[in-house]
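Take a look at the structures listed below.
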Structure I
Amino acid sequence: MLKGVRTQSPAELLAQVRAHGRVPRHIAIIMDGNGRWARERFMPRTFGHRSGMTSVRDVIEGSIEAGIEYLSLFAFSQENWDRPADEVGALMSLLEEYVEREADELHSAGVCVRVLGDLTRLTAAAGEAVGRVTGRTARNDRLILNLFISYGSRDEIVRAARALATDVVEGRLAVDDIDADRLGARLYTAGCPDPDLLVRTSGEQRISNFLLWQLAYSELYLSPVLWPDFTRSDLYDAILSFQARERRFGRVSV
């Protein structure tokens, strides 16, 4: 729903979500539109990234209120490393700032933070920040928050295939024993259910190399709202759309 035409409050939308009863167990979000949001305001892209941090907090709080168990946020792709050095540096600094500012509240709210991706490419300071927040929140279980940073799905699948190939070569696994479950167990998301719902903001209509394996049967919700404007009300809109659908997983309705 476009901003400026909403007629229901977040509390009213949440009540509708709860009344329907069936909420997605796992929601994944491609947070898109920071750059365009900043450009519309004649500001640098980094201004949009910083403003988007407010939406992250609102969506986390909204997910907890709605009873979501897993929330996956696509924060920084492997392709993003090719952006201008000053923007990449600013994003690493924002990661450090996010941890410093939000770690205590995330822990108090019972959020378990997992950071998934090729973390070897992070700056030393960003890597230390990741270690602090994941260690601090590791025992929490009210909401599992997966932050995908330096992540690419094709690379993730190749990494998993290499691990299985190594097991075969070293005699720990037979080729005929390789199946979807064993490959899934080698992905970054091992132990996490596949997303029930994928939300992409800013009106774009592509997956952008995000969770290609895991999204096989996910419902899609494309929001026109730019990420810094995305609120828990927009999240509830997405959940209500999900609740109105019939999920068949390739089967025929009876």
Structure II
Amino acid sequence: MRAGQEILSVYGAQDPGVRLKADQSPVTNADERAEAVILNGLHDLLPGIPVLAEEAASRGERPDLAPVFVMVDALDGTREFLNRNGEFTVNIALILDGVPRCGAVFAPVLGRVWYGAHHAFACDVAVGSTQLPASRAPIHVRQAPEKLCALVSRSHGDEQTEDYLTQLPIGSRTTIGSSIKFCRIAEGEGDVYVRFSPTMEWDIAAGHAVLAAAGGDIVNLNGAPLIYGKSDLHNPPFIAWGDMSIKNRLFPGQTN
């Protein structure tokens, strides 16, 4: 929550301090300030557990990863932040043996938190709050309808994704930024999200944990699970599914 406060303090500033990293992706003062808050908090909360954080990693600061580590994307959706549409998130995930076992996604402008481990929940939070409220709503993926609702990236669409979607029985689309897409599927407001354009592990780890806890999953194009903590940290093209039975019906020969 404190990271969200840092982000919002920059969100309202005239100059967010935007510049380009070596990979030509944008970074702002908000990314770095929020990450510093998270790293300090994790140091106190989980001493001795390695933390892989996006901005630190972009500076070459990558820890030796144990079987258990934390993955942080302090501001997912920097382009949405710069466009001031509110569709950006704070992402934190706990990785065990290459799998996101629990995670939290916080959308500061929307005042919404999604989190999951064995089960998934969503709750509304007040701006400036430092803790989760007592009330929370369990969430679960929906049974897939005959015509699917596809979640589509607001800033990273491409021709390959469009071509792949033509293979699926898509009846409607919802365009939205950042890890919110995984969370919308997790709470039953969509069915599938296809991504071919490049992503890093920290972009999706927390959303993956929430979606898996809600009954869905993210797999590669062959249906195999994604692995976290790889040497290059790049994700392959992937599909996030809500109701896994529709994936099995559409692609019965794929790995589960």
> One of I, II was used to compute mean count of other Cβ atoms within 10 Å over residues 180-187, and the answer was 27.0. Which one was it?
Replying inline: II
> With helix-only ellipticity at 222 nm (-39500 (n - 2.57) for each DSSP H run of 4 or more, over all residues; to 500) derived from the coordinates and found to be -14000, which of I, II does the value describe?
Replying inline: I
> Of structures I, II, which gives 61, 55, 35 when Cα extents along the principal axes in Å is computed from the coordinates?
Replying inline: I
> So relative contact order in percent (Cα under 8 Å, 6 or more apart), computed for just one structure, reads 17; which one of I, II is that?
Replying inline: II
> Any idea which of I, II comes out highest on mean count of other Cβ atoms within 10 Å over residues 84-91?
Replying inline: II
> Once distance in nm of label points 7 Å out along Cα→Cβ at positions 12 and 156 is calculated for every structure in I, II, which label goes with the largest value?
Replying inline: I
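Rule-based calculations on the coordinates, nothing more; no lab input. The shown structure was predicted, so the numbers you read here are calculated from the model rather than taken from an experiment. Cβ atoms are built from the backbone, for glycine too; each structure is taken alone.
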